[in-house]
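Right after this note come the structures.
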Structure 1
Amino acid sequence: MSTAVIAASTEPRGRDVARGALDPAMLLTCLPEALRKLDPRVLWRNPVMLVVEVGAAWSTVLAVADPTFFAWSVVTWLWLTVLFANLAEAVAEGRGKAQAETLRKARTDTVARRLTDWSPGARVVEERVLAPELRRGDHVIVEAGELVPGDGDVVEGIAAVDESAITGESAPVIRESGGDRSAVTGGTTVLSDRIVVRITQEPGASFIDRMIALVEGANRQKTPNEIALNILLAALTVIFVFAVVTLQPMAIFAKSNNPGVPDSPALDAHGVTGIVMVALLVCLIPTTIGALLSAIGIAGMDRLVRRNVLAMSGRAVEAAGDVNTLLLDKTGTITLGNRRASEFVPVPGITDDELIDAARLSSLADETPEGRSIVAIAQRPAGAGAPGAPTGAHPVPFSAQTRMSGVDYPDGRLLRKGAASAVTEWVRTQGGSAPDRLDAIVDGIAASGGTPLVVGEAVGDHARVLGVIHLKDVVKQGMRERFDEMRRMGIRTVMITGDNPLTAAAIAEEAGVDDFLSEATPQDKLDLIKREQAGGRLVAMTGDGTNDAPALAQADVGVAMNSGTAAAKEAGNMVDLDSDPTKLIEIVAIGKQLLITRGALTTFSIANDIAKYFAIIPALFVSLFPGLDLLNVMRLASPQSAILSAVVFNALVIVALIPLSLRGVRYRPDNASALLTRNLTIYGLGGIVAPFLGIKIIDLVVHLLPGMS
């Protein structure tokens with residue numbers, strides 16, 4: 001069964017920055033769940049903590065058989081170690097459950113208006129059913145003020161939809177039949193008009209259902225990296241079991257050869273006592289990372305939850321952290337998405353005013369962003385009172401076949417603007433010809449990264465080219481700096497565009513991407529992904545159309561836009577509920593932070609275990625082997641004080657690291673070598689130093705307790 005993950009908008013909302021801090025109220029709320037997780041049928045999924053629980057249970061039996069203050073103190077802190085580990089996971093899950101309650105409010109038992117045997121234009125019968133009764137392929141009608149009863153595609157009509165219940169974004173969006181903005185999500189509200197929706201989900205498998213299942217952790221499956229790390233931790237646990245067991249015959253032999261050494265609660269004629277053996281094992285196995293591993297994974301998903309990204313598996317999130325190549329669409333991702341008119345270039349013999357006036361008139365009926373920008377910039381020199389189209393003018397809409405738009409006037413004057421080759425051919429068919437200078441102007445604009453639109457005019461049998469409109473793609477502010485960060489992280493960025501090579505090269509240079517693919521078709525995208533993967537690289541990309549589905553399915557991380565088609569969302573392994581293509585960069589950063597946090601705390605835990613070994617063993621055996629006094633740098637009060645202090649430290653360090661595991665290690669874009677050096681310095685060295693300081697401070701208090709001297 002696939003796992004679903006959601007995440008929120010690019011910047012953390014509200015006080016989310018402080019979400020690593022422990023809230024005492026949440027700790028109390030999560031305590032019952034932590035106690036429930038003491039059940040071995042639940043804890044077996046964490047082998048390290050299961051060993052700790054078995055050891056705590058056995059120590060309890062020994063303490064009952066031979067009760068001492070030292071024995072019960074150790075037993076208490078052994079159980080607290082398991083409880084704190086469960087509490088870390090419960091707190092991470094608890095934050096998700098709080099969000100699940102909000103999501104449940106959006107998932108109401110909506111009454112759907114199902115249409116039987118619907119087809120375009122046909123008379124159909126409407127019946128009212130509960131939303132959970134809808135099946136894939138059903139058609140429902142939704143009017144203004146009604147909730148969309150389930151995930152689906154608009155097959156008829158157009159409407160403004162409020163998606164704030166899902167995305168948190170209050171601005172309504174337009175959903176219409178056909179195209180790449182036909183998808184609607186269950187739980188959203190239609191604000192205007194009416195639409196007919198074809199349901200694309202099965203019962204219980206909607207976006208909201210999957211969100212709730214994920215944030216509650218109900219269906220969270222361990223990722224491949226988690227499984228591999230669990231195997232490593234289990235292997236280390238087995239190694240330390242053998243290491244501790246081999247101490248016993250050595251201790252028995254040494255004690256028999258040193259009869260003058262008095263017995264103690266830690267060491268007697270039978271060697272190391274049972275409770276001390278368990279305590280020593282618990283202190284030496286990697287309990288820190290074993291306790292926090294699940295919380296790190298859940299918290300990593302929680303950070304995605306706050307960026308409004310629905311991921312179909314944890315593997316996709318981890319893959320984002322290992323991505324080597326980013327494929328980014330130019331339009332809307334690297335550029336603002338709407339080309340804007342920036343300049344009018346007349347051909348020889350034509351004045352600026354003639355070209356500007358013709359460009360404005362040919363664009364008055366053009367409702368595209370490009371057409372509106374032409375009118376806006378053309379009216380500046382003419383003034384706000386520039387005349388409109390005369391009565392009886394007939395607009396000619398743009399079509400993919402003609403690649404032109406324009407207007408026909410009652411007096412026989414025809415104006416066209418569009419692709420250079422299309423307008424040039426139109427001028428020739430009207431009896432005119434293109435000036436020699438036209439090709440140079442068009443090529444110059446294309447080479448600078450712009451899009452040339454040629455303007456032509458025909459009056460009677462006379463036709464001519466008036467000039468060229470320079471449409472410019474505006475690169476988003478800060479994109480070059482972002483791509484520089486990607487480069488420092490070792491990630492290669494490739495811009496995907498349908499522009500010609502000259503235009504693509506100019507925009508790629510301005511934006512600072514590493515490479516580009518021009519005049520790209522869906523098959524070209526798919527082939528590029530396969531070539532990258534054949535070279536051993538992981539690829540991430542975004543898409544929203546049905547034609548993007550093959551590439552999204554092939555990519556290691558395929559982020560589909562929520563506004564896109566059902567085919568795209570089913571093909572990708574993530575869905576961005578905000579439909580923001582630039583969020584792919586944020587997803588990669590989140591994936592890397594998850595991996596770095598796990599690696600840093602694993603380093604700390606293993607270094608911690610090694611340090612505890614050299615802190616405890618000399619204090620425990622110095623009476624039998626006086627030579628160990630050189631290693632007994634902490635000068636702990638007694639063997640039992642050393643053991644209890646180590647057990648207390650081992651439990652408290654879990655609590656101390658819960659905020660870091662939930663917040664994540666701070667991620668800075670850099671190369672792998674620099675990140676490794678930094679983490680080894682901070683968490684490796686910190687893991688060695690912390691036990692010496694912590695155990696010594698605890699020992700200063702513990703040695704005052706009864707039976708510890």
Structure 2
Amino acid sequence: MNDHRSAAKPSLPTFAKLAPLAAQLLQLVLLLVCVALLGSAPARATVYDAELSAQLLHGEDLCAAAPCREVMPAAQQFSKRKGSPSYVEAYAVDAGKQRLVGYVFLSTDVVDIPAYSGKPVVTLIGMDKAGIISGVRVLKHSEPILLAGIPESALLKFIHQYVGKSADAKLVIGQGQQDGGAIGLDAISGATVTAIAENQVISRSAYEIGRQVGIIKSTPRPPARFTPLRDKLSWADMLKEGSVQSLLVPAGEVDAKDPSQPYMELHFGYLNVPAVGISLLGQHGYDSLMQDLKPDEHAIFIIATGQESFKGSGFVRGGIYDRVQVRQDPVTFTFRDTDYLNLYHLQPADAPAFKESAIFIVRSADFNPAWPWQLTVLANKSDKENGIKTFVHFDQELWLPARYLEGGRPHVERPQAAWKAIWANQKVEIALFGLILAFAAFMYSRRDWLVRRSSRKHKPWIAVPRHLLWIASVGFLGFYLKAQPSITQVMTWFHSILHQWKWELFLSDPFIFVFWWFIIISVALWGRGVFCGWLCPFGSLQQLALSLGKRIGLKRFQSLLPKRLHDKLKWIKYAVFFVLLGVSFFSMETAEHLAEIEPFKTTFLVGVWNRTWPFWLFIGAILGWSFLSERPYCKYICPLGAGLAIPSKLRLFGLKRKQECTTCHACASGCGSHAIDAAGKIDQTECMQCLDCMILYYDDHACPPLVKERKAREKSGQPLTAINGAGYFISLDSVRQTLSDKAAEQRTRS
């Protein structure tokens with residue numbers, strides 16, 4: 001029974017004498033968390049979710065509410081908003097006379113590009129008469145990473161790079177990318193996605209305003225020439241080919257009275273094309289409309305159903321229809337009552353019923369139907385967190401089918417979405433990242449093969465791959481890629497599901513996006529242990545600290561908290577998880593600050609050297625404890641681990657157990673996660689999938705039932721057979737029967 005005692009003996013010294021000290025250390029760690037949170041409070045960004053007035057966002061006098069002189073220092077006076085998209089003219093005053101010196105514009109008047117938070121960074125930009133950017137000021141952002149951790153000075157330093165750059169310059173994030181005349185800009189360390197989005201905001205806004213005021217000369221577009229096709233089309237035919245488009249405004253995304261019905265559902269199309277116009281209006285109606293239109297006038301029809309009118313309830317004679325617009329590139333076309341014609345009936349028999357209809361006339365040589373254009377619907381939406389009403393817009397593009405245009409559709413270069421640029425620029429890193437995840441999944445899926453080739457005292461097939469993964473996780477995934485999943489992403493998921501889901505938000509960080517899909521799949525299959533125990537960068541850092549501690553002579557001091565104390569302390573992380581999630585529904589800003597209980601941002605994203613002393617002590621206490629005990633942060637504090645532990649209860653596959661496990665404690669005594677209870681049951685919500693118990697499961701020199709059977713056979717001179725999947729020696733009777741059956745089969749063949 002020596003083998004049995006050897007297996008049952010804890011692999012690490014008991015921690016009973018040091019348990020009070022360990023409990024005090026945990027209290028110290030939690031105290032340091034509180035100090036760190038309090039210490040970070042004064043560093044809050046002053047423009048994070050700042051309340052901007054309606055005058056600034058939509059009012060006529062932009063500079064009465066915005067600091068225009070900060071971005072255009074040479075000016076003393078500013079005009080009212082003008083143009084489409086809007087801007088203001090900036091004047092210097094010399095001897096009482098105004099002299100135009102440049103232009104000031106708000107980014108959200110020109111482009112709508114979401115950053116990492118899913119919301120745009122509202123930016124005020126100044127540009128002189130030569131098209132040189134004179135100043136940039138961020139008025140509002142909702143970026144979590146800039147709320148805590150990265151100082152606001154980093155954002156100010158980033159936007160200062162644009163001063164002196166030309167509006168038509170090709171500006172890219174990252175040095176060393178100056179091919180094709182591009183100018184490389186330094187990113188914000190730890191907030192690359194935000195930097196890329198803000199670069200597009202500033203560059204495109206300056207370019208579009210520069211083009212509108214004549215600083216940047218655009219190439220004239222040849223006029224559209226329609227083919228003579230006059231096919232009579234059904235409504236379904238026009239929807240299929242795209243000459244008629246639909247636009248749905250869901251009730252849940254605006255302030256709708258009835259959430260069960262669409263707020264507005266519209267269909268629209270371009271009537272000047274003969275085949276489309278005749279199919280919709282009939283020959284007489286089309287001819288009559290074309291006779292009334294002058295050169296450079298374009299007819300667009302709209303029909304709609306829903307809770308609200310697209311014409312607007314507040315429309316008055318001589319006013320503007322403020323709910324619908326047509327946009328083409330940066331230019332927006334609005335409609336007055338003189339641009340409206342009645343539309344009573346549509347010819348196709350399969351046309352849908354509608355509550356209201358109209359034909360609007362675009363009167364501009366700047367509109368070219370050969371190029372794609374958008375119908376835009378504006379609506380009010382109240383922010384669920386602060387109740388402030390804002391305008392939201394819903395767009396649908398229409399591009400005439402090629403068969404209606406002589407020479408087909410023109411070539412159009414579309415601006416690349418920020419997330420696509422990020423993925424394109426990191427193909428090699430994404431491939432390497434995917435290989436690491438695939439290697440981890442492959443190795444764990446082959447765990448039965450690995451543990452059968454290991455023993456309690458010799459397990460290189462498990463230890464070597466895991467150490468390689470831990471090193472890669474810390475170095476490559478953590479410090480290089482900054483791919484550390486966090487509870488803040490879980491909170492963002494919940495809010496996106498409840499409010500508005502945007503794939504662009506999650507695609508903007510390819511490594512976190514791919515990592516989370518891996519986590520979702522692996523948790524569903526095996527529980528949280530594959531990610532937490534094999535791949536989490538901070539968990540890997542703790543595990544490497546434990547291994548290093550053994551190497552430098554600390555093994556005799558290494559141990560675990562007593563199981564009874566562990567079973568109480570492990571609930572702390574669940575409390576942290578639910579507190580953070582609950583607080584986020586009242587204030588995402590507060591939740592982001594409280595999420596500093598995760599050391600991930602300090603360790604990998606921002607850097608310890610960029611934080612204050614409480615964060616240094618917090619990280620130091622965790623890693624110091626990790627030299628003496630296995631993964632203390634993961635076991636007792638980590639809210640992400642708690643969030644993943646809950647769905648782990650529903651995993652498809654678990655680790656194997658034997659009937660004798662209910663009374664044998666060999667595996668439990670050596671479990672570094674304290675995940676095996678007194679009845680021998682593995683708690684998959686706590687298990688880090690180290691596979692030590694599975695090595696014992698097949699080890700006939702460590703597993704007590706196997707040790708007993710092995711010794712009994714050796715004593716009686718019986719041969720040792722292979723161990724089956726249930727963890728027992730294959731019975732000799734079964735082997736004899738198998739051999740007998742094979743012999744009989746051979747005799748039959750012969």
Structure 3
Amino acid sequence: MEINNSNKVPANFKEVEIQSNTPFSKEIVDVMIQNAPISMYLLEDSSYSNVNAHFCHLVGYTKEELLLDNFMADTLFHPDDLLIVQENARRSTEDLKTNSSSRVELLKKDGSLIHVEIHETKATMDGKAVTIGTVLDVTEEVKATLQLKENQERFKSLFDNNPDAVFTFDLEGNFINANAECETLSGYTRAELLDLSFIPLIASEDLAVALKNFENAKCGSVATYEITLTRKDGKQRNLEVTNFPMKSIGEIVGVYGIAKDITDKLKHQKLLEDLVFYDTLTKLPNRKLFEDRLCQVFKLSDSRKNQPVVLFLDLDRFKFINDSLGHHVGDEFLKIVAERLLQNVRHTDTVGRFAGDEFAILLPTSNKKEAIVLAERLNLALAEPFEVMGHSLTVSTSIGIAFSSGTEDSVEEIMKKADTAMYYTKKYGRNNYTIYTEELDQKTTYKLTIEQDLKSASQNQEFVLHYQPITNLKTGELSAMEALVRWNHPELGIVPPDHFIPILEESGQIVSLGKWVLETACAQNKTWQDEGAPPFKICVNISPIQLQHPNFIPMVKSVLETTGLDAKWLELEVTESILIEDMKRLKECLTNLKELGLSMSIDDFGTGYTSLSYLQQFSFDRVKIDRSFIQGINTDSNSTAITSTIISLAHKLKMEVVAEGIEDETQLAYLQEENCDEGQGYYFSRPLPAELHAFPLSHNTANGLKKNKKPPLA
């Protein structure tokens with residue numbers, strides 16, 4: 001092993017050392033030893049006869065101590081190295097060598113150990129055989145070598161045992177090294193890879209991206225990107241690759257790479273997207289995606305040019321086909337209808353399926369004439385016979401058309417207008433189309449009445465709360481109560497929430513009503529607990545407007561303190577639509593709410609604006625499947641498949657699942673078989689005032705479930 005130049009024995013000393021097998025005087029040797037710039041000693045009969053100050057300082061002994069007759073040189077050697085020294089001395093004697101060297105550990109006077117390199121030369125002085133030795137302290141060098149070796153072993157271990165593919169390229173892109181996972185991923189052996197560059201392994205459509213990032217890494221950049229790998233067997237895998245420069249003494253000499261197989265991850269993401277944004281039967285966009293595209297069109301449209309048009313279509317007589325020929329024929333029929341619709345629109349138009357036999361078409365830019373021509377063409381096209389599984393089927397189509405009136409229109413408004421026009425066609429015309437006008441909307445007067453009377457509803461104490469049980473489908477026990485607000489209008493009677501909640505949200509009144517609902521529900525739950533009822537959660541629906549209010553979280557905290565209800569018995573429910581709001585602010589709000597100790601759930605899942613994959617970003621505890629899917633379990637295979645998939649994926653995301661709208665034993669049995677956690681609906685109990693609920697509810701419900709009989713209403 002080479003010694004640093006600063007530690008080398010001077011050249012003039014080496015020359016004396018080489019010539020030292022000739023006799024010379026003791027005085028010359030003494031001068032040489034004492035003035036040497038390195039540690040030196042003179043040995044006679046295994047005892048030191050001369051040492052210099054460098055040597056004394058190195059071993060920690062005084063010169064007097066080292067020159068004592070009873071101080072043996074062997075004392076300084078570590079026991080494990082003493083045999084090495086003795087063996088080297090023996091071999092030198094046998095081989096008649098005058099020079100020898102060895103690396104050993106010296107034991108200093110204070111007990112510490114140092115690594116040294118010893119060079120010894122045998123000589124004759126005054127007729128006596130002596131040994132002249134030089135000692136170099138190589139402790140730091142040995143430590144550095146050991147550290148380097150340890151780092152190399154650690155790197156090799158991380159390289160070889162990494163679960164991801166790890167590899168290195170030279171500056172030309174050729175493989176220099178590859179771990180075992182590279183073999184698994186590519187199908188090539190390591191030896192084969194080392195004869196290749198990465199270029200043949202990359203799918204042609206991704207090669208430009210791979211080359212760009214490789215060149216950037218050669219310039220010192222770090223990048224992570226996705227590409228497609230073509231394996232040796234021709235199969236393709238999706239990879240997430242990170243490239244970064246490989247340096248040696250400050251110079252870039254190659255490129256490191258780490259590749260993670262994300263094929264299954266991308267398939268899972270696509271499954272989620274297809275589930276949430278596409279109709280599973282026809283593969284057309286569902287309502288969620290359709291509305292999203294319509295929203296984008298509104299943002300991009302110019303009020304001075306053509307405006308978007310929405311057509312709603314409903315197939316007349318489809319129920320007869322389903323009932324008489326079966327759902328399997330009905331499903332195949334709908335697939336063919338979807339294909340025929342696509343054949344009759346432009347590639348820029350969107351055709352969607354919402355539910356059952358309801359379809360919709362979005363024309364991003366159009367005018368009245370073009371929309372009418374399309375409606376007439378669709379009426380003719382869909383009136384042509386359909387050949388389905390040996391059956392020749394004919395239907396007619398009811399179409400409603402709604403034109404955007406400009407920037408004042410919203411997605412919901414134009415969709416509602418098209419729907420209203422379609423139902424008018426279905427009721428009074430069939431196999432025709434109707435263009436929406438305000439005269440068609442018979443609910444306008446009713447809506448105005450609602451808006452006017454809402455202003456005094458709170459003051460007149462017309463709002464009431466009803467409570468609906470949520471049941472554990474495994475044990476039959478009551479697990480929660482959902483608080484549902486009702487408006488007891490003095491003339492119209494009970495007004496459904498979906499008739500007045502949107503108006504309250506528009507006016508901002510939802511904030512004060514929401515506080516009253518939360519206070520009343522929490523107080524009622526505390527009363528039930530104080531009366532001896534088994535503790536359960538109270539679930540309260542929260543509007544996005546409430547969440548956005550700056551005082552919402554302090555208000556919730558204050559309500560819990562005022563009512564005395566423990567936060568763990570409160571669950572707040574929000575709808576999917578909230579996930580299109582400010583994501584950063586929403587996450588912060590939900591996090592602060594969870595810190596209070598309460599739980600969060602997402603309500604009416606499957607009808608909103610997002611997918612299960614988005615829920616991973618938030619702190620939701622439960623997902624509530626919208627009642628429309630539960631109602632379809634008995635009649636619609638798509639609803640059944642979607643319900644099953646939502647349950648499975650939610651469980652994988654560590655969330656519990658609640659099924660809404662359970663009405664019969666068939667639905668209940670299916671949900672239990674699919675391992676749904678909880679459920680609510682008229683099968684168990686309709687929403688009732690607090691005083692009509694009897695406890696313990698869990699015992700009655702459990703008996704009903706175990707016997708598979710409908711339990712009594714609470």
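Each value in this text was obtained by applying a stated rule to the coordinates, not by laboratory testing. Treat the numbers as computed from the prediction; the structure is a model and nothing was measured. Cβ atoms are built from the backbone, for glycine too; each structure is taken alone.
When mean projected area of the Cα convex hull in nm² is calculated for each of structures 1, 2, 3, structure 3 comes out greatest.
One of 1, 2, 3 was used to compute distance in nm of label points 7 Å out along Cα→Cβ at positions 67 and 531, and the answer was 10.7. Which one was it? Computed on structure 3.
Taking distance in nm of label points 7 Å out along Cα→Cβ at positions 403 and 451 from the coordinates of each of 1, 2, 3, which one would give 6.3? Going label by label, the one that fits is 2.
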